[in-house]
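Listed after this line are the structures, all set down as structure tokens.
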Structure I
Amino acid sequence: VDFGGSDAAMTDAQIAQVSRGVILVPTAGGAVTLAYNLPGVTNLKISRAVMGGIFSGQITRWKDPKIVADNAGVNLPDSPIKPVVRADSSGTTFIFTNHVSAVDAYFKGRIGVGTAPNWTINPIRGRGNSGVAAQVQRTSGAIGYVELATAKQANLTMASVQNKKGDFVAPTLEATETALASLTYPDNFRVFANDPEEGYPIAGLTWIMVYKKYATAEQADGVKRLVQWMLTEGQKLNNELDYTKVPESIAQRAIQAVNSEVTVGQ
């Protein structure tokens, strides 16, 4: 294996275990939607408090006063909320729990941030984004977190989510770009959109991870060419696939880092 990919960046401790060294290369940005199945309800709004309450078990019915307060004029059913989460470890779960933990202290203490947290709410589970989407699609009263591309492909109904500024924002590419544009990228490119002020708030980056040292010049040069393509010509495909582009200045920094740090060695 010459490279890997994830929506959850490697930690310093994980990188320290790789003797050949690692460079994190941001390749795209994306939104994690709250997709739901409530027949007749097409414009659901989910506040910060409600989101944390649903996925920590504090809010269990669609007629809960907190949900009703944000959705004036919407005919919400008096039925159970059925949360849907991932059955497998996933970067999508990391992005979602990272955001919810940033805005809801109870959720942070009870569930916390992770790629496979210990859910205490006995949720419905689906494997992969497509598995969660399928569970939401077939379950009346369900709500689950699904990446934007998969939610659109499955034609799911998606909630508008409240951001730090207080606005309820639909998950669009433009709103996701707004959220990610505010980030400051450190030298290792590991940055998270915990709680952006504006734009769609549940957003994150995806990275590829490349070694700093390869056994052959062919491998090292191949990785450099791959990164060069992904962060130049390849960026044109991001929007078509419902992902955002990496800011051009950051793309150039990442290309430079790979070209200067990837070498042949053991």
Structure II
Amino acid sequence: MAATPQQQQENLARLRGNLAQHCTQDPTSAAAATAAATRMPLTHSTNDKAFRGIIAAGALQSNDARNRNSRDVDQVLGSTNHVFLYLGAAAFPKQEVAFIFKAELTVSSAGSAVATPFDSGGCMGRFSLPPGTDPVQFVRDHELPVPDCREYLKDLLAKCFHSIESYLSGDRYYTCPACNATLPDPHGLGPAIIDDHGLDRIHEVRIQGHVDLSPHLCAVLVPDGMAPPELAKLHRAGVRIESYSRPAIPDQGQIHALRDAATDFIMQQYLS
């Protein structure tokens, strides 16, 4: 079970209150962080086979909704009936297709969604937690209400990221935007045990049950040469289809190719 709504609000207040400011904040940077946090779309990454199933269903569906077995980590965290998205980056490794949803999805999902300022599953063995920490309780202590989680994203973007692009691309650790000093992880996480491509610094949003593609899906990113008939169906529905270049060596660099393409698209279409 996720943290209760009251606990989520208490977590939000605590995390915002604990977030230290390294240097004097530049008003222009603060305004940019506010705008980015408000307009940041949501992404869901998947593979070719799953993509076809999603289009056929007209929705992203949880494992429970599809009667599929879930990973052990999701069973332990009680998230088998959740659909997983990120605020911003198409960051999940080894995927080739990204669905991009309008920011309004977090508003329509209020009451049926929860967020964390990191990938929740990563706390079950991939991230370095504070000594003696129970992983499940650590996740619960950082679960935030949706859409109010964007307020904390705003704070982090303003105080702990070199730029909006660095949040989306995952290419830098927490960094003071004023002096470029490397900052300690505000949630107490140490270096990732496994290279997780910045998943310890990306906001995750989990939505119960399913996420209908209409009316919030606005774009799909696919690799060059991928042209299943399902894309035409989306295009007729007004969804933008954007292609990106595959890495030269299959599987190597795929996470960066998709994430870079999503970063460029989001910056140009939503955050410029």
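Each reported figure results from applying straightforward, stated rules to the coordinates on display, with no laboratory input. Being a predicted model, the structure only gives us computed values, none of them experimental. Cβ atoms are built from the backbone, for glycine too; each structure is taken alone.
Using the calculated result 0.25 for FRET efficiency 1/(1 + (r/R0)^6) of positions 24 and 56 (r between Cβ atoms, R0 = 25 Å, to 0.05), pick out the matching structure from I, II. The partial results should precede the final answer.
Numbers: I: 0.25; II: 0.00.
Derived from the structure labelled I.
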*asked:* By the measure distance in nm of label points 7 Å out along Cα→Cβ at positions 48 and 64, tell me the structure among I, II with the highest figure.
replied: II
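Computing Rg and Dmax of the Cα atoms in Å, for residues 112-199 alone gives 15.0, 46 for which of I, II? Walk me through the numbers before you get to the answer.
Details: I: 15.0, 46; II: 13.1, 39.
Answer by label: I.
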*Which structure, out of I, II, was Rg and Dmax of the Cα atoms in Å, for residues 168-223 alone derived from, given a value of 16.0, 43?*
II
